[in-house]
Structure P
Amino acid sequence: MKTLISAILSKAGGSLFTLALVVYLGQAIGSRASGYFYFTLAVAVMLSQLLRLGMDGVVLRLASRHFHAGDTDALRRLAGDVLVYLLACGTIMILAGKALAQYAAPLLFPGEAPTLLYDAALYSFVPFTLMWTCAAFLKGMGRTSLSVFIEAGSVPLCVLLLMQLHAGASDYRVAVEALVQANGIAAALALALVYRFAGCRIIMPGLVRRGRELLAEALRGVWVAISNTLIVWSPLFLLGIFATPEDVGVYNAAFRVTMVIGAFSAVFRGVATPRLAGLLQRKESPLPFLRQSMAAIVGAGLLVLLAGELTFDRVFAHFGEGFAGAAGLAMLMLVGMLANVLFVIMETQLILADRNDLLRANAIFTALLTLPLTLLLIAYFQAYGAALGFVITNVLSRGNMLYLFNRMYGCRI
């Protein structure tokens, strides 16, 4: 219970910084300019997922295993191997991105300042990847509150502080430059925390072989990354390409408010990981714990829906001009966020149990569903289409995961 409370407090603090940044940018630079900022962030996230592949799940599983076994040398070696792997592969991706810049920049950012926005996304994704991977490492060691704050609050807090150095700025250019710097600061903080609690040791003999093994493990676990990226980020990404920056700004405002709830999946995953890892180690069934946890989430989710219906109109009234339609989008997206949170503990169980067959099947189902459906809805309904695509994909994808889980495990949750 103490772990859960501390994680919730960390998440609440991070969420406040996230909302404060959305409101600040909305009031300071408006919905159009904030749309440029958040589309740049979406591109950085997609590049980060390409670099990480399934590394989050690998690090979570291996760190949890080594931590519970008390193998400190293995933890230090894992931290060093992952750091070298991400920096080496990230450098290759940046060089490739720079070589393709003259073609990719105007394609991704056809509006204003394509080179600036492209470079900001390109230089942000490696530190962003380090930050998220370190957070997974901390989760595996049971440092849930720290990992949750790193994921939820470190980048928006740093952007807010850096924006204050340019008080009165009303241009997205300052914001995207602050994003690059904030990701670097957050990555440095995350690496320092991993070094503090686990250590980091780069062992050169066998490094290439261990790097190949990490890559193979990441590719086996890439399905969770693909599924979650398609569900959470593809609507914002596709909206940025096929709609207007204003649509991106309004959609993002709704997304960030509902993400206050959706990001509690990180809390539940961090709290559940040590418990599920212990059950696996003792070869006990995780089903009673899964049922109990999901029942509690359903009850809390119904209260959240009621609270959203009562408060969203007043919440978005403070976001500045151009955000009037965000309240309706937020109510739609809240359903999808709650579906995502509901099944995160089941997904964690599949990661720890190395059930890549189920994760792969669900990711393929999600990919076949998400892209055509979201594109079609955006073409007809713009921001509302993106929100509808988000909700429908979330509900069907998580429902499919439940079906596969029950069928393969021979149970009923």
Structure Q
Amino acid sequence: MSAADECDVIAFVGAGEPLAEAARRAWDEGGAILPVNPAFTTDEITTLLERLRPTHVVAGTGGGPHDSPAVFPGGVPAPAGTAAVVVTSGTEGAPKGVELTRAGMDAMGRGYSAGLDAGPGDRWLACLPLHHVASLGALGRSYVTGVPCTVHARFDVERVAQSARAEGTTIVSLVPTTIRRLLDAGAPLHDFRWVITGGAPCPPALRARAEDAGVHVIDAYGLSETWGGFALDGTPIDGAAVHTAVDGEILVRGLMVMRGYRLDPIRSQAAFDSDGWFRTGDIGAIGDDGRIHVTDRVKDLVITGGVNVSPTEVETVLAQHPRVHDVSVVGVPDDEWGELVVAFVVPHPESPAPTLAELREFARERLSGPKLPRAAHTIAEIPRTTSGKPLRRLLRERATGDGAGT
């Protein structure tokens, strides 16, 4: 691949407008942005960079977007036309870098604008961190369509509540947890022309509560691998083709679908079927009206507060506790967070089981907040298949019936 066929990948450790400016500058220069969550521990950032090998790194937390990017030793350019590398975690535990293209950003941006009738009088609000595809997608839509975008460094209930009136924003992307918090605070969400919910399934009762308060809610279904939502209230945006496989898995094809997982040809190939359709990992159906109805997830990711958590990553850390003999992690439904991270622990023989507080303290240096368990149960043995995989379904059922953890 010649230099003309490649582009730089700029990893930016930071948030808010500095990261937004760095992304816009990378796009202006034909490069790709790799947003890195500044809340990650040093170990998590080091592991991420070594795995995804950007060409340059900017430590935005210590300066601004105009800091000179440092060359990353052993960095690997991306194919020309790459716009972003979004970090996501799979059930395998290792972080994956989703390579999203400029053509996909354009298709997603124009498809959203058409679906929401977004025009010159609108302004996007990106109030979730920009390493979250919901906010990076809003920034990308702004970049390709010219609809302006206001970027917040972090989610703040009071600022979001005032944004429509104080900052002139009209469309905001949220996750169910943040919608609940805003409603609980009496925020005038009805001031926004559209409130988009994504990142996790929105409980019907929560949507009904919002709509009863005059909020115009629209559900976005999609993944990091599809530049975020490729369907609005179940209807695919322009350019997104969707169908279901024989087993009911939802498949999608279109420019908004990722090129592949960065530097990971094996998982990239596995993500697509033989005809080039992307496997979403979700089970559902398509109605006579063409709308997608999602019924379940194939993958074991825990989605808590809109954050994807790999059970395997959490298990890897907890298993190193000196009193843990075996461990498995599942997600349990929760009205506030969508799901809670719950650990099942088999203690070492003749050792007392570690408490939840002890497990959280042990893992805190290696796992960021959303990945820490919110409940823990002591168990004699982890149920597993003959190949050694944990039967998470059985653990999830037990956690749901057991009540509070230790």
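Just so you know, all these numbers are worked out from the coordinates, no wet-lab data involved. Values in this document were obtained by computation on a predicted structure and should not be read as measured data. Cβ atoms are built from the backbone, for glycine too; each structure is taken alone.
Couple of notes before you dig in:
- At a computed 25 (relative contact order in percent (Cα under 8 Å, 6 or more apart)), which of P, Q: P
- For distance in nm of label points 7 Å out along Cα→Cβ at positions 311 and 343 computed as 2.7, the structure of P, Q it came from: P
- Answer label among P, Q for the case where Rg and Dmax of the Cα atoms in Å, calculated from the coordinates, equals 20.4, 60: P
- If distance in nm of label points 7 Å out along Cα→Cβ at positions 39 and 103 is computed and equals 3.6, the structure in P, Q: Q
- Label whose coordinates, when helix-only ellipticity at 222 nm (-39500 (n - 2.57) for each DSSP H run of 4 or more, over all residues; to 500) is calculated, return -8500 (choices P, Q): Q
- Of structures P, Q, the largest value of volume of the Cα convex hull per residue in Å³, for residues 223-294 alone belongs to P.
- In this comparison of P, Q, the computed figure 4.4 for distance in nm of label points 7 Å out along Cα→Cβ at positions 215 and 335 is attributed to P.
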